[in-house]
1. Of the structures 1, 2, report the one carrying the highest value of FRET efficiency 1/(1 + (r/R0)^6) of positions 21 and 61 (r between Cβ atoms, R0 = 30 Å, to 0.05).
2. For which of 1, 2 does mean count of other Cβ atoms within 10 Å over residues 5-12, calculated from the coordinates, equal 15.6?
3. Matching task: 3, 16, 28, 26, 15, 9, 3, 1 is the computed value of P(r) over Cα pairs in 5 Å bins from 0, in percent. Pick the structure from 1, 2.
4. Which structure, out of 1, 2, was helix-only ellipticity at 222 nm (-39500 (n - 2.57) for each DSSP H run of 4 or more, over all residues; to 500) derived from, given a value of -20500?
5. Any idea which of 1, 2 comes out highest on distance in nm of label points 7 Å out along Cα→Cβ at positions 29 and 53?
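What follows draws every value from the coordinates through simple rules; no lab data is involved. Keep in mind that what you see is a predicted model, and the values were worked out from it rather than measured. Cβ atoms are built from the backbone, for glycine too; each structure is taken alone.
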Structure 1
Amino acid sequence: MRAKYDEVYRLLLAAYGEHRWRQHLPPVDELVCTILSQATSDTNRDKGFTGLRQRFPDWEAVMWAEEEE
């Protein structure tokens, strides 16, 4: 089994190069980013998330925000 794994890994590495993992966000941030990404591009998700975090300093502020916001 190890030989199959090594061969698949070698082929993927040759085709796509080394994968660079991104640094993970705190769990609630990851959840919000995942929800935002469901209906838009990564670029727009990032803009929306950045705007949300600029408007609200922490998730407790979001929790207490008026629904209209």
Structure 2
Amino acid sequence: VNVNTARWISSDDNKKLEEFKSKMRNNLALDHAGDLAYVAPSRVNLTMTQERWPEIEFLATREHGDYETD
């Protein structure tokens, strides 16, 4: 797997988020807390994806919550 960077994703537009998840499924992963992240193979790929999907928010950082660990 070729990974340059990852960004957590979110959107207020559920329809666009579902479309993004469907079309970009090969570049999506869940983090340890189950939050969805976009995995970009290059900075250029990330920039192009952000430009093509303005309805999707790409977050470089996330707040740490109270995650349960087993």
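1. Details: 1: 0.50; 2: 0.90.
Answer by largest value of FRET efficiency 1/(1 + (r/R0)^6) of positions 21 and 61 (r between Cβ atoms, R0 = 30 Å, to 0.05): 2.
2. The read-out comes from structure 2.
3. Numbers: 1: 3, 13, 15, 17, 12, 9, 10, 7, 5, 5, 3, 1; 2: 3, 16, 28, 26, 15, 9, 3, 1.
For P(r) over Cα pairs in 5 Å bins from 0, in percent, the value 3, 16, 28, 26, 15, 9, 3, 1 is produced by structure 2.
4. Values: 1: -20500; 2: -8500.
Matching structure: 1.
5. On the way: 1: 0.4; 2: 1.5.
Comparing 1, 2, the top value of distance in nm of label points 7 Å out along Cα→Cβ at positions 29 and 53 belongs to 2.
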